[in-house]
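Where a number appears in this text, it was derived from the coordinates with a stated rule and is not lab data. Only a predicted model underlies this, so the values are computations on that prediction, with no experimental measurement involved. Cβ atoms are built from the backbone, for glycine too; each structure is taken alone.
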Structure 1
């Protein structure tokens, strides 16, 4: 899938957002924090994917959240991905597995 949105403005906030997170956090927690702190940029990203379908159903949140979570892997100097998936609640309160992260210290 080709990029429909420039996520760079949101990605630029990752260092300060990660700094605000607890020592161990999930991708879901991070995305909720990002959405709360940077609503206009978050909404613009969702809007860009508003007509994107997955399995014939609208999936803007699924696609955008996947991109946002994946970008955490690029922050290796700040976080470490912990093994496996953990049970978590997504932005809609639905239970879904996601990645858990640990902040690096020092």
Structure 2
């Protein structure tokens, strides 16, 4: 790198969407889609969830960080319960029952 450069910044809008996917092999990933400016095509960034958790365990895996691991684990449990409750409401909905038994609305 040259010693004659200077710092600058570029500002432009970026829209960010996030998703969570589980592939056919059961590998969970956090997927982030980055839309720069008015672009319709996104740049996709995929991160393996297990790798993220392993990194958290390594980073906070000491006497100063173990409480943080408990907090993160609690949040994962809370989110899991939220997902289960939402899936249960959908599964038990009248529409699902009608579809299951092919009930015709008269």
Match the computed value 4.5 of distance in nm of label points 7 Å out along Cα→Cβ at positions 41 and 81 to one of the structures 1, 2, and report its label. 2
Test item: helix-only ellipticity at 222 nm (-39500 (n - 2.57) for each DSSP H run of 4 or more, over all residues; to 500) calculated as -14500, pick one of 1, 2: 2
A value of 7.6 was derived for mean count of other Cβ atoms within 10 Å over residues 9-16; which structure in 1, 2 was it taken from? 2
For volume of the Cα convex hull per residue in Å³, structure among 1, 2 ranking highest is 2
Which one of 1, 2 has relative contact order in percent (Cα under 8 Å, 6 or more apart), as calculated from the coordinates, equal to 30? 1
